[in-house]
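Trainee: So, here's a batch of structures to check.
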Structure 1
Amino acid sequence: MTWTRRGFLSAASAAPLAAQKQKEPEAASSRPNILLILASDLPAWTLSCYGNKEILTPNIDLLARTGTRFLNSYACTPMGSPSRATLFTGLTPMQHGIEDFLTPNPVDDPAQGQEAPPDSFSSQMMISDLLAGAGYQCGYVGKWDMGSDARPGHGFQYSYTLSPESGYTNPKVYRNGEPVEEQGYGPDLLTRQAGEFLGRQKPGAPFFLTVGFPNPQAPYDGHPQRFYDLYKNSRFDTIGWEPAATNALRDKTYLSDIVGNNRKHAAAVSALDAQIPVLLEQLQSHSLRENTLIVFTSDNGCLLGRHGLWGKGHASNPVNLYEETMRVPLIWNWLGKTPPEATRPELVSAYDLLPSLAGVAGAQLPRNREYCGRDYSYIALNRPSKQTWRMLLFGHFRYADMVRDARYKLVLRHDGKGPNELYSLRMDARERTNQYDNQQFLQVKNALAQEIAGWRKKYS
């Protein structure tokens, strides 16, 4: 079959459109099934529903059009493993400790790191532990990347996880801890296993299933050729990439051919997008779609040539917390519950996911843990609340801390010793002009620095 851009758009959108027309039965349970679709290294700015004009993501866009899209969703740290740990535990990188095994010393050396997280992390409670305790059947399919890849544990009764060294083709996987040699395209295998898990679910018994796709993380080889063909003539003139920066560090080899590597990256994104209608078809075929909350997000972003850098937090020396590495997509889609074509401006973080899913599932948070996250489910579902959402969020990566509000963003490194950054995001969304030493912003800088100090004191 010959694929064209128009053909890709129409074929990929057909299945979700059919699912969209289904109506939720009146007797549906108030506790939804939850399907968490987790991408890897996918920035919000690379999706057309977030304004990208060159990368084709019709199915993710359709999820957004038939649900609630958060405009300002952020990772807590711009690195995969610690970001995922925050996503699932609700704890900051300073609390859960995974970051320590990735970066055991302050030297910016991408080769530094240990093979497994500290033993203390395995004892941290995850959202799956909470939901399993509340009666949910929990399954995990795909990239785990938090240590113990073969046996995630944490309330997941079923797991089908990728070995860390697996590529996109013929991956090595573990099914419930046992190694399995698979043949084929990895994301297809993951989607198929997700379908098998869904087929075992019983009506009236809620489930929590995570599908952790490796797309679009580098390297970008191994995807079906039809996705590369979509971009063979693309110039990516709107990406906003710049020549390689002098402080480029990890993944800087990709900067030698920015357009060519953006073509490959775009293919990986569209290959991810093509898995969405298959997942929706599986939900529909098992009569699960109407009472399933779908949450689509990513562990962190990627620069792809912006700021003259390619990767994420480690792409530069010193480490960065640019918007491109921190801002991630977040879509909630629950037919009949999330308002269609809704967008929300609130600042939300990965550490807010655990209390939000616990809230919608009716699970109680443990009282002996200090969480900085809040439940935004009422926002996603457009429900009334007396709570006023605080427009302030935080980030942390190794020796760098970040805080941003609706207008400004402050980054402090080495406890304020620097180098530091302050951006006026409404006037400078691309973070090109550092205002840290501008006396006109002194009051803003000091106020935000106090917020960072308070956050570190309470949540480290």
Structure 2
Amino acid sequence: MPPDAKDPVPSPLSLMDEAGRVYMGPDKVFRAVPRSAARQVRALLASGLPDALAAEGLMPETRISDQVLPGGDFVLEHPRLPLVSYPYEWSYGMLRAAAVCVLDVNRIANRFGYELSDCQCFNIVFDGPRPKYVDLGGLAPLPGQAENWAGLETFVRSYEYPLRIWSDGGGFIARRLVAASDLMEHADYGLYRWPWLRYGAAAQYTKWRHGWYRYRESSRMTRERIEARIPFGLRTLAVKALQSGLLPGQKLDQQRLRAKVLNRPRRGPEGSWGQYQKGGASFVDTPRFRRVAKIITGEGLDSVIELGGNQGHFCDLLLSSGAVHQAVCTDADETAVDQAYVRSQAAGSKLRMAVLDFIHPMASPFGEPPVKRLQCDGAVALAVTHHLLLTQRVPIERVLKSIAAYARRFVGVEFMPLGLWDGTKAPPIPEWYNAEWFRTEFAREFDLTHDEVLEPNRHLFCGRIRAPR
């Protein structure tokens, strides 16, 4: 008998977790805890830490499930967060918020005698504008009275280095750093920060950085380890120095590190769409937008993704009007998405967002593609097709199929009959580029349900996804 389509399936990101393999269900996430980790995980649950983190909104709720999964002595379950973005689809503000989330989780864990041992970016998922840590297996008991953090070096390589580079204006590089399956090496960051290291000193710099983090972790050594590792004449001095906190770099000021992350300014160019984002992309309360929202309301959709959604104001309108319950704004312009994130974070909005070029999306050798993670009941592409067709020369079949891939039921696409008209002038329009041509091509891909001129350069076409033959 074939497995039920709703049976949990292994997560592609869960490969080497000692606390058990993670499985994805339709609305829940499961962890099959093996016998080898059962005692430690039960102790973690009994400590109250997962409940405390959930109460602070830093982790999804955790409970023991009656689900049965391969290799599980018992199974945990969490609510599944919809429309998950990966780190390379985050904006600067999102990566910074993820770093703060990691620090807050570690601070609270310390109060319960635990610490965050695995803080890589893929362990963070955004629930609207709020980041949440989702790897229960990344919480480990503190060794004794340690005043340092075993995850500090991983934090620096996962968050600090990309944020510093991004803060200098290197967003293109930073987003690709967090997409990698491994972490940025100290030597690579050193060569970026101090170019003179390329003259033969990079290897020594790496040894020094690794040595520094190992030295900082020496505060975690027990008396037994000190006696086993340090020569007899230095043991007493080492024990007293460690116990009194006299050695430099032994303590970690987590609040100072948190403030340092939050206060790091974003600098650099605004991108090729900077002036456009400043000059009118934020205007929402227009008859055109209200009309599109009314059409979507009539479709009875639960979720909508906007492709090329600028700063997310139209998605906000869909949410505030009750047209949909979930909305995700995507745009290839990271600065626009960052403005959407900053605004949504301040307002406590439910808006989700992702940096996405839906024609040429970034991908990872592991994990799921964005068309699976971000697919919604409906997909909307407003005022974007003319750039793809006339400037980038993308074939219309590719444009429409790319939009269709993000929708389960409905699509709404605007055609710009005046082409690249900016309100006063426009380059010449090709002879083939007209509404009848677009209507014919649209009807090839979708069941055309609506065709309406909203403004002189805004012609809306709506359709439904065809069932596969």
Structure 3
Amino acid sequence: MNQSATRSCPAVLVTAPASGQGKTTVTAALARAWRNRGLRVQAFKTGPDFIDPTILECATGQPVYQLDLWMGGEDDCRRRLHAAAAEADLIVIEGVMGMFDGNPSSADLAERFGVPVLAVIDASAMAQTFGAIVHGLDRFRAGVRVAGVIANRTGSAGHGEFLAESMPSGIPLWGALRRDQAVELPSRHLGLVLASELEDLDQRLERAAQQLDPLLPQQLASGTFPAAAEPAPEAATRLDGIRIAVARDAAFCFVYRANLDLLESLGAELAFFSPIADADLPVNTHAVYLPGGYPELHASALAANESLKSALRAFHARARPIVAECGGMLWLLERLTPLDEAACPMVGLLAGEARMEPRLTALGMQEFELPGGALRGHTFHHARLDTTAQASGHATNPRGRGATEAVFRDGALIASFLHWYFPSNPEAMVRLFRS
């Protein structure tokens, strides 16, 4: 097959007028319904998100990756969609926020790759205005049209029929998902609950898929996915022979699958360990990667693991690389105070403490200039940091306003609230793990 050729594949981008409309529930239900028809479904998530992909992976049985025109760049999106089009029968992309929110937005992604748009609208307190919202989404911007709509959280079969009557001519109602606690996905302070924590997730997805399946079209319009050149890494941007210990358990579960794939593709060996349960780092560790997650929900267990904390301090004393993101950085502090609980002693490699807040304290895309160039990512947390450590610099926000996170460096250790997206600059990333 000609790798440079543009590929086509039936595709749909699931979006909404706003956050909280039920995009993830509907996207997962759609994916499961099409999978139940015997199709190989590849799902993607627009923008920076660690939790929604775990739901979509359960729905499709396939790995889920991010698509973001700023954080990863257009070429990264092209490569992932082009590869998916070669293997999948159908591509489903979950959007982010509202359809036109952000720069770039979900609408930008749909237009760039010619992907039809499916709008999910929470109809729980709505009648004829439902059709007006559909009309507005469809006509707001030239070049982006709504191919179909799903009404979410409807009250009855009659409610769904009533909404269908309000639809603008030429735009079909693909389905109506009833308001049902056995379908809704539970959430907490950083978003939905992880798939691994929902013992009945399969049953929820099947119940939702059965509701949507009868009206789903048999065929979808195809998106067009041109190839992008694969970067050819030089020897200096490889990680051959380097064993990276990656924290992975209930406290450290926010990591982009693309990050791990890239590390391995560049020659690194990954060894996973649990900061909650393991007494030591994996043997022959050359570098440590501490992703984010929920250390505040497991602060007592992390505090009690004195053996591993001591091992990490000794590792740092040998000038070995440690890359810590958000929750990983919180673990490296002297203390962490969960909501309504006493402070817990952490590793103590970074001076100061963090206190969890009931509300979001930072949100947004960021990039930071490193040796090897700018590395991009995002910030999203409820923690307030109080530290005497001197930041080596601050990230920049592409909007030119809003939160900009400090980045702390101590020898081969780098820590920040930022969640890095390694494919945005493999060379800069490699230097962190080889330092």
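Trainee: Could you tell me which structure in 1, 2, 3 was used to calculate percent of Cα pairs over 32 Å apart as 35?
Mentor: Source structure for this number: 1.
Trainee: For structures 1, 2, 3, which has the highest computed value of distance in nm of label points 7 Å out along Cα→Cβ at positions 73 and 329?
Mentor: That would be structure 2.
Trainee: Which of the displayed structures (1, 2, 3) returns the greatest value of Rg/Rh (Cα atoms, Kirkwood Rh), for residues 201-384 alone on calculation?
Mentor: Of structures 1, 2, 3, the maximum of Rg/Rh (Cα atoms, Kirkwood Rh), for residues 201-384 alone occurs in 2.
Only the coordinates and a few stated rules stand behind these numbers; no lab work does. Keep in mind that this is a model prediction, so the values were computed, not measured. Cβ atoms are built from the backbone, for glycine too; each structure is taken alone.
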